[in-house]
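Multiple structures are listed underneath, in structure tokens.
We did not get these values from a lab; they are worked out from the coordinates using the rules stated. Here the structure is a predicted model, which means the values were calculated and not measured. Cβ atoms are built from the backbone, for glycine too; each structure is taken alone.
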Structure 1
Amino acid sequence: MTQLLKGYKVLDFGRYIAAPYCASLLGQMGAEVIRIERPGGSEDRFLAPITPAGDGAMYMQMNAHKKGITLDIAKPEGRTIAKELIATADIVIANLPPKTLSYLGLDYESLTAVKEDVILVTNTAFGSTGTYADYIGFDGMAQAITGGNFYSGFPDQPIRCTVNFVDFSTALSATLGTLAAIMHKERTGEGQIVETSLLSTALNLNNAMLLEQDALNTNRPPKGNLGQLAGPADLFKTKDGHVVISVVGPYMFKRWIRLMNKPEWLEDERFKDDTERGKNNEFLSGEMSKWCQDKTTEDVLALLKEAKLPAGPVLSFQQALDNPMVQSINHLAPLPFPGAPKDPLVAPAPFKLSKTPLEKLRRAPLLGEHNAEIYGGLGYSESQLKELQGKEVI
């Protein structure tokens with residue numbers, strides 16, 4: 001079966017998550033993806049290191065299914081080589097502010113001067129226009145600016161979600177946009193710019209609450225884990241751990257009432273719909289908390305499953321790895337990496353295709369692992385590569 005993107009070449013100048021993960025997903029769909037980083041290794045390679053060489057856990061996921069080369073595009077010779085690479089590419093990916101893109105010759109005007117039909121995929125922290133266009137930023141900044149930290153926290157303490165969900169959501173958006181640009185190119189022969197930003201992604205993720213605030217001036221206060229749009233909804237302590245429970249909608253609420261044996265609550269105006277139950281969730285979740293406290297997590301989950309109510313255990317990372325549900329879907333698969341103490345568990349793309357299945361995941365490249373292959377394909381000899389290496393161009 002033909003891979004969807006077989007024959008497409010992607011140059012990945014991205015760092016950290018949003019741009020590199022987009023490139024990795026394109027690679028799993030069949031594109032040839034080349035990661036380009038500084039001769040000494042880019043900073044995102046070394047976060048949460050697990051090998052003697054310092055290769056990091058995040059790097060291994062973000063850069064799976066790529067070839068890897070080193071190149072300093074800030075140097076004149078590096079800029080020349082970059083143009084040679086761009087001339088062979090279909091897609092260029094970078095998550096840099098507009099001024100930096102222009103300085104490095106990765107802006108759309110510079111790219112199309114080399115390859116007229118190229119697709120440029122850009123991601124910035126705050127967009128290419130507006131007050132913060134040339135600021136750098138991470139996932140946490142987008143969470144904070146769009147109200148997420150405030151709303152998820154407590155009255156005297158905002159809370160940052162340490163899972164980089166804005167970054168990953170942006171990567172998925174960039175992948176979707178890239179596929180749309182590829183469809184356009186196949187129909188018209190034209191390239192274009194695909195633009196994403198962490199800020200726009202976070203605004204999308206928080207849109208419902210921002211919309212409500214704008215329409216009704218609700219000024220919802222932060223209540224931590226306590227749900228505000230329905231109830232009971234919270235994290236609840238059991239005899240041996242915690243569970244998350246969310247009861248949403250009239251049918252779930254009626255089933256919960258039967259479980260609690262409180263039929264009189266069906267006639268209580270405080271609980272007549274999700275809006276009122278959200279306002280009174282402190283009471284409802286308080287009752288649920290009393291119900292959970294003398295039961296084990298296993299018992300709570302079994303009773304809620306029988307009642308057809310959604311719930312799950314609150315697990316540590318190790319408990320998640322050991323969890324039968326997680327293990328049963330075989331999503332995390334061992335992917336050997338040189339120097340790692342054990343085969344790293346790397347997650348492939350979070351979607352499957354029945355007619356054009358994704359390629360079997362390959363490990364992320366070692367630093368400069370494919371220099372000889374890629375630069376040799378451009379016509380550089382072994383002696384030329386040694387000279388460039390000596391000058392720290394590659």
Structure 2
Amino acid sequence: MPLTGVRVLDFGRYIAGPYCATLLADYGADVIRVESPEGNDDRYNVPAAPDGSGGMFLQMSRNKRCLTLRPSTPQGQEILRRLVKSVDVIIANLPDQVLEKLELDYDHVSAINPRVILATASSFGSTGPLSNHVGFDAVGQAMSGAVYFSGTDKQPSRSQVNYVDFGTALHLAFGVMAALRHRDATGKGQRVSASLLGTAIAYSNSLTIDAAVNGTDRAPMGNRSFSSGPTDVFQTSNGSVITQVVGNAIFARWAHMVDAPELVDDPRFGTDIDRGENSALLCAIMQNWCRDKDNETVLATLGRARVPAAPVLKPSDVLAHPQVQAMGLAEPMSYPDLPRPAPVVRAPILLSDSPKQVLRAAPILGEGRDDILRDLGYNDTEIQALVEADVV
């Protein structure tokens with residue numbers, strides 16, 4: 001596996017840090033998740049297992065070992081120093097002042113291990129008036145223009161899926177891989193920084209370019225689009241589907257499909273922008289076409305016409321969809337006392353010559369602790385003393 005031999009210290013919380021570490025673990029990195037002896041809050045978010053561990057934890061903590069630690073104690077600081085000396089990558093989505101307090105800032109860790117890569121994720125970066133503020137996914141969505149542009153003019157809407165957090169983790173993992181490549185050439189580590197705000201604005205950049213260059217201030221359109229049509233969610237006789245008709249060729253195929261070929265030469269629909277501006281007319285035609293047909297018929301017809309479309313699925317229906325099944329995206333992962341294995345979706349990429357790590361369950365609290373400490377030079381008597389002192 002490409003990352004075998006790379007050791008990662010995961011101080012991540014919730015998504016941006018932990019998912020970055022998870023992606024590295026999928027391809028062979030040895031990831032040590034550090035938690036308080038009581039367990040971190042993100043372990044228990046939306047409980048799914050009898051011990052209180054949540055679905056997000058089960059997803060984010062696969063293929064990791066767990067070290068419980070109080071790094072604020074003198075003994076904890078010594079353990080942390082030994083860990084820093086032994087690892088290749090440290091991941092921490094913690095504010096800079098917290099990193100400094102824990103002596104996990106780059107000046108401290110690089111003094112101990114010049115080859116170490118410190119990967120950090122924050123809400124707003126390290127400079128500027130909001131740099132010391134905390135936040136979750138929604139702050140990035142809101143400040144990128146995405147919340148304004150979703151929903152309606154009376155009710156902006158955020159995405160329930162935390163795409164900013166996940167995108168920040170992906171950017172951070174990319175940065176770690178680039179830094180590892182740089183270290184291969186120079187022998188030196190470095191700090192890799194990412195932010196929720198940076199990710200969110202990168203994702204919405206085409207909208208901000210449009211506003212800056214064209215002077216536009218486009219209004220929210222719900223599920224429609226200002227730059228294509230018909231793009232919307234349409235009700236069928238037994239559910240709903242979404243279409244995204246982009247480009248003249250697809251529009252022409254759609255127009256023939258709904259028995260309205262005259263729309264192809266209608267000047268109101270000559271370009272994607274034209275179709276976006278007149279999307280109410282196109283969406284009404286599409287809705288009328290869908291109304292008396294079931295989902296299966298609508299999607300089959302759209303598929304034959306090569307018009308992009310998909311069913312609107314509930315979370316409980318997603319993994320049962322034949323396409324998802326065919327792609328093998330979810331793998332069953334056991335966890336103590338779960339009534340059934342958790343269907344975990346791992347890094348959704350395939351390397352033709354590099355398989356993923358064999359799936360291992362997320363660790364129970366402290367699972368792997370003693371082995372990790374032994375690797376750092378502690379004997380069993382010393383480990384027991386640390387346990388009794390509530391350091392680990």
Worksheet, complete the sentence: Structures 1, 2 compared on FRET efficiency 1/(1 + (r/R0)^6) of positions 151 and 351 (r between Cβ atoms, R0 = 25 Å, to 0.05): the greatest is 1
Item to complete: Given a value of 25.4 for mean count of other Cβ atoms within 10 Å over residues 15-22, point me to the structure among 1, 2 it was derived from.
Response: 1
Discussion item. Quick check on the output: 4.1 is distance in nm of label points 7 Å out along Cα→Cβ at positions 183 and 223, derived from one of 1, 2. Which one produced it?
Written reply: 1
Discussion item. When mean count of other Cβ atoms within 10 Å over residues 327-334 is compared over structures 1, 2, which one is greatest?
Written reply: 2
